[in-house]
Structure 1
Amino acid sequence: MNKLKKICYSFGAVATALSYQAFSTYIIFFYVDTLRLKASLAAVAMLIYGVWNAINDPIAGFISDSTKTKWGRRIPYVLFGAIPFGLIYFLLWTPPFSSSDMTALFWYFLILICLFDALYTVVVLNWASLFPEMYPSLKERAQVNSYRQTFGMIGLMIGIALPPIIYSNIGWAKMGAIFGALITIAYLVSLIGSKEDLKYSQGKPLKLIKAIRSTISNFPFITFVLSNLLIQYAFTMVLAIIPFYSKYVLQSRAIETTFVLGCAFIVAMPMMFVWRALSVRFGAKNCYMAAIIEFLLALIPFLFIRTQNAAVITSAFLGIGLAGVILLSDVLISDVIDYDRTRTGIRREGMYFGVNAFVCRFAIALEAVSIGIVFTKAGYNPVIFTQTKAFLGGIRLLVAGLPMIALALAFVIMLFYPLSKRSG
């Protein structure tokens, strides 16, 4: 497969990163701090959203693995889901209700985040499931995933670092329209470089219960997915709290939040290629664990820094470890899928990406619970700028303390991950 097609396929990562990370970073801030939805109601909605993930992710993966069309198992879902996904993403940021109708605002928030997740699951799961099948060797997986995750970093920068500039100048609704259009375009471009081997859809798929049982009995997968859950919790927590940290702890303007978040991704992009080279030489597992440790250590300054410049420097160090865990997570799950094929004789990317997504979506639920408890106990008040010392301490706990604990646990779990490749 030539380089241009690899790049076209990889371009879908712009939409994947943009859609999810802008959502996880700003959706609570938008609905709670801007629209004044009660934090307790937002937490309830996010918990329900987590349960919804428990239903749709594994089932979507099973359906994808069982699909048989002349275009393949995955491509039709990306093709016909791209436009609805972009439209729902736009509507997510254009609620017709305000805090004067708290009940209506709550239900709109709940319904839209569930619709967002349904379409995210269908499109992203099938786009991601193409990766292990199209690129079977570690060397090629590392190469293509460096393209994917570089585009992913661009999506992250657009979806995380740029929103404060965009919404402060043209509003949240126009931001939603721009992002929704970019999401649709990126997935359609990715189809130019997508190709399926129809032989993988000719065999008889496993029954749902047997497919689930085989997946959860795969020890390499269990160790990977539990570690990944904790990493995702740490990552989403940091991203969700940085806007609050910047506003209330650093007392920075909205545009300065862009520099704090953007610096991490500027550093992470070239680091993708460093981790790519290291993974081929030392193995994906070893490099993944090294990246976890670096990520953990880089969070320490957030416990005590007080200035914008210090936050930007700290963010730059975060980018080093962030690049490693993002790049290598897809390589590791691809190895797990290869291992599963030796056990079942069937390629089941859909089920594995679905169950992985199901488990890791609980990171958002855990994030919501953590934020809800800390905000409530610490006396957060969205109508005042100067918050209590207890709340400022709570923000530091959320942005660094809890993520560091999660990363330490993730490292310990990865010690038991049994698969290791260095070349191929």
Structure 2
Amino acid sequence: MSTGKPELGLRQNLPQFSLLVAINALVGAMVGLERSTLPLIGQDSFGLGSTFAVLSFIVAFGLAKAFTNLGAGALAERVGRRRLLILGWAAALPVPLLIAVAPNWGWVVAANVFLGVNQGLAWSMTVVMKIDLVGPRNRGFALGLNEAAGYGGVAVAAAASGWLAADLVARDVLVVGGAAVAVAGLLMTWLFVRDTGDHVVLEQARHHDGDQPAPPLRDVFRDATYHVPELRSCSQAGLVNNLNDALAWGLVPLFLAANGASAVQIGLVAGIYPAVWGVGQIWTGHWSDSVGRKPLIVAGMLLQSASLGVLAASGGRIAIATLAAVGMGAGTALVYPTLLAAISDVVMPVARAPSVGVYRFWRDMGYVVGGLLVGLLADAVDASATIAIVAGLTAASGLWVALDMPNPRRRGAGTTWSPTATRS
């Protein structure tokens, strides 16, 4: 472990930053392996006839990830970022084992509880550690790189698992791929990652009151949920964004398969959406540093809504579904790193980890809401109508941000908020 004096900035911390980018690509790959195959495995291997039953794995995943995000944010200052990242990778190890030996769908649901813990700890810590390293400048660009790597990993794994499942047993693809990714992520973190707590202390001393204590979680939860306009706007938009992702993960493969799509075609659509999302974030995160966060969030939510409308009207035709996947990916790229940067803009460094944790709690509750809502609606009406309803909810979320979020902030200039400052 290095004992050198910490410095803030992307260039100053490039080796460690690059390592965290690579690790987050593995975090994304861990969940991407399920994207194009697991809903179909539920129907084909376990005989599930209900969409709601199939999507139960997403509900379990979302609950585990949401509460883990909340706990990770609160524990980051006390336990340390690196230790939580190691714990996150340790939680990934049972996932392929449970799927390999699963005698029924309940075991797959249990595996996704562990996957949710893995994603909540590992992704949260790579996000927070990158923010710690770069300081207040270029925060959007740094988060764009982080999310690009993560969802690039999702895209590659989703496309590859769909392609391999055309010739191999889908469950075997998930088991072997998941084991390889989990072991690689754990070893890279254990051997090479350094903690970033000293960078937080440096930024707090340089830009704020160095003696400011970390705020209580109850204050952060209140303010990020409903009390502070910037934060509540981000929390609800994040929830709706991941509601969309639950639909793309759980319902879209079933929708396409019901209309005659092959495993390779489903893998193509499942891979294009996070690929555009991932690559686009490199640019959109940097762009938000210049033009502000609010315009990109509003535009991204409205573009997602329009793309879902196209998908709902596609009749499952692959060419149109592919176009919709590109639009969904572009809309999500505008939103995803920008929401994280917007949260970080308005909180002090000592409040950053718990604030990001609360935001990510609400964002990943979108998987729970999405899994329940989409499953129930698809069983009650049909897939096309369900997608159209979610498109309307997404448009409403974008309008909420347009009306509720204050004027956009640039380059972290507004990093002055702490829960104690907002009490009245």
Matching 0.90 (FRET efficiency 1/(1 + (r/R0)^6) of positions 118 and 246 (r between Cβ atoms, R0 = 25 Å, to 0.05), computed) against labels 1, 2 points to structure 2
When mean projected area of the Cα convex hull in nm², for residues 278-333 alone is calculated for structures 1, 2, the one with the largest value is 1
From the coordinates of one of 1, 2, FRET efficiency 1/(1 + (r/R0)^6) of positions 94 and 262 (r between Cβ atoms, R0 = 25 Å, to 0.05) came out at 0.20; that one is structure 2
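Bear in mind these aren't lab numbers, they're just calculated from the coordinates by the rules spelled out. Note that the coordinates shown come from a computational prediction; the quantities given were computed from them, not determined experimentally. Cβ atoms are built from the backbone, for glycine too; each structure is taken alone.
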